[in-house]
Structure 1
């Protein structure tokens with residue numbers, strides 16, 4: 001979606017050149033808000049799916065923290081393909 005659609009083009013351009021994107025008629029704040037909303041929705045769906053599979057505890061961050069750290073470090077920030085490989 002990010003690399004092959006018009007929406008992805010607008011999101012990438014808004015990250016690197018927000019002034020130019022706003023001059024072209026796109027609301028940069030709304031673009032950022034929608035991207036954040038989609039991310040939150042995906043996280044909520046992941047929580048709903050993983051909730052019954054994993055026992056929900058108050059110290060889940062401590063248990064899953066090292067795994068998430070490896071995914072972020074190996075995948076690199078901004079590399080979706082690397083993060084996918086690291087998560088496997």
Structure 2
């Protein structure tokens with residue numbers, strides 16, 4: 001199963017040659033997970049253990065750098081989304 005971003009309108013999929021990381025929804029932390037769900041702006045969306053959001057939806061200060069890995073800070077919430085207007 002190829003990892004892809006759950007954010008509305010985002011077409012990012014895992015590619016080892018691209019500097020985009022993917023972050024699973026914090027399912028074990030219900031209040032934080034609700035914030036992520038609201039942020040993706042998808043009607044009736046319920047994340048599963050396979051759902052993730054790509055790093056392009058997080059501000060640089062949402063990450064902590066540890067041994068070249070892009071790790072999210074504990075309370076990071078995705079906030080960067082394109083405004084997609086239906087035509």
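Values in this text are rule-based calculations from the coordinates and carry no lab data. What you are looking at is a predicted structure, and each value in this text was computed from that prediction instead of being measured. Cβ atoms are built from the backbone, for glycine too; each structure is taken alone.
Can you say which of 1, 2 returns -4000 when helix-only ellipticity at 222 nm (-39500 (n - 2.57) for each DSSP H run of 4 or more, over all residues; to 500) is computed? Mind showing how you got there, number by number?
Working: 1: -24500; 2: -4000.
Only one of 1, 2 returns -4000 for helix-only ellipticity at 222 nm (-39500 (n - 2.57) for each DSSP H run of 4 or more, over all residues; to 500), namely 2.
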Rank structures 1, 2 by relative contact order in percent (Cα under 8 Å, 6 or more apart) and report only the one at the top, that is, the highest.
2
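Given a computed value of 49 for percent of Cα pairs over 21 Å apart, which structure among 1, 2 does it belong to? If you can, show how the numbers build up before the last one.
Values: 1: 49; 2: 27.
Structure of origin is 1.
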One of 1, 2 was used to calculate distance in nm of label points 7 Å out along Cα→Cβ at positions 29 and 53, yielding 3.9; that structure is 1
